[in-house]
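Presented below are the structures under discussion, each in the form of structure tokens.
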Structure I
Amino acid sequence: MPEIGQTAPDFELLDQSGEAHRLSDYRGKRVILYFYPKDNTSGCTKQACGFRDLKPEITERGSVILGVSKDSVASHKKFAEQYGLNFTILSDPELEAIKAYGVWQEKKLYGKTSMGVVRTTFLIDKDGKIEKIYAKAKAAENPAETLADIRD
């Protein structure tokens with residue numbers, strides 16, 4: 001996992017409309033880069049809707065929101081339409097960014113061990129350096145927590 005102060009790993013992924021985005025395209029803005037396990041699950045929906053609701057204030061502060069999961073572009077499109085998501089959701093089926101950020105980890109659920117995305121958010125500064133890491137972020141609290149940090 002990258003550390004605070006390091007340059008955030010660049011990537012190029014497709015959004016819910018099939019358009020390519022590179023992290024480096026956002027230099028000059030703070031980026032809230034959040035990784036989540038799966039579209040249309042309760043925690044991921046809470047987190048996405050939280051970012052949706054706070055987007056006007058986040059944008060007003062010169063920041064952008066980028067969500068990333070391994071779900072397909074089509075799944076992201078449906079997820080965004082269903083919940084009126086007003087920010088970019090990136091599809092990473094090859095786990096390019098997910099692995100570069102160290103969020104593909106062993107998880108245990110009901111006694112079973114499997115690999116999956118651990119909900120993690122990175123706050124990246126205007127120069128592309130990692131400013132803060134929210135490891136194992138709580139879905140319902142993470143959007144407000146990141147907004148509080150960009151208010152500083």
Structure II
Amino acid sequence: MPKWHVVSGAIFSLLLVLLFDIGWASACLVFLSSVLIDLDHYVLYFASEKKLHPFDFWDWSIKRNLLWKKFSRRERDLHKRPHFLLHGIEVVLLLWILSLFFGFFFWIFLGFGLHICLDLIDNILFAYHPASKFSQIWTWHRNKKKKKVLR
């Protein structure tokens with residue numbers, strides 16, 4: 001789904017410029033944060049595979065996603081969900097609090113918020129539990145007695 005994050009982030013940022021005259025620097029920050037939030041996927045790949053190659057990461061991601069989509073809802077409930085540390089209400093709330101003191105963080109907050117909203121829509125469309133991308137505390141608690149998804 002990366003292309004949709006890029007397209008949506010670009011459209012959202014452009015709309016902010018056109019409708020609210022936020023300035024191009026702020027719009028770029030919104031766009032970059034709406035896309036670069038996915039760096040936690042790459043960190044998860046590196047932690048799991050101990051590799052850095054981007055093409056291997058892409059193949060690994062596609063295979064895991066296809067495997068996960070093959071599971072029934074019942075099978076998904078038996079397995080651990082991945083921890084995407086930047087994908088959660090916890091980080092979004094931290095960004096919001098920081099934005100109260102430093103305006104710079106407001107634009108990152110908007111970008112992260114857009115991205116997480118898109119992920120929640122994706123989770124709902126594919127009948128995944130929406131909390132898996134909404135709260136990393138929930139994911140950690142839920143994973144305690146689950147088995148790891150096979151490669």
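Rule-based calculations on the coordinates, nothing more; no lab input. Keep in mind it's a predicted model, so treat the numbers as computed, not measured. Cβ atoms are built from the backbone, for glycine too; each structure is taken alone.
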- Message: Comparing relative contact order in percent (Cα under 8 Å, 6 or more apart) across I, II, which structure shows the greatest value?
- Response: I
- Out of I, II, choose the structure whose coordinates give FRET efficiency 1/(1 + (r/R0)^6) of positions 50 and 138 (r between Cβ atoms, R0 = 25 Å, to 0.05) equal to 0.35 when calculated. II
- Given that mean count of other Cβ atoms within 10 Å over residues 58-65, derived from a single structure, equals 13.5, which label among I, II identifies that structure? II
- Task: Match the computed value -9000 of helix-only ellipticity at 222 nm (-39500 (n - 2.57) for each DSSP H run of 4 or more, over all residues; to 500) to one of the structures I, II, and report its label.
- Result: I
- Could you tell me which structure in I, II was used to calculate mean projected area of the Cα convex hull in nm² as 9.6? II
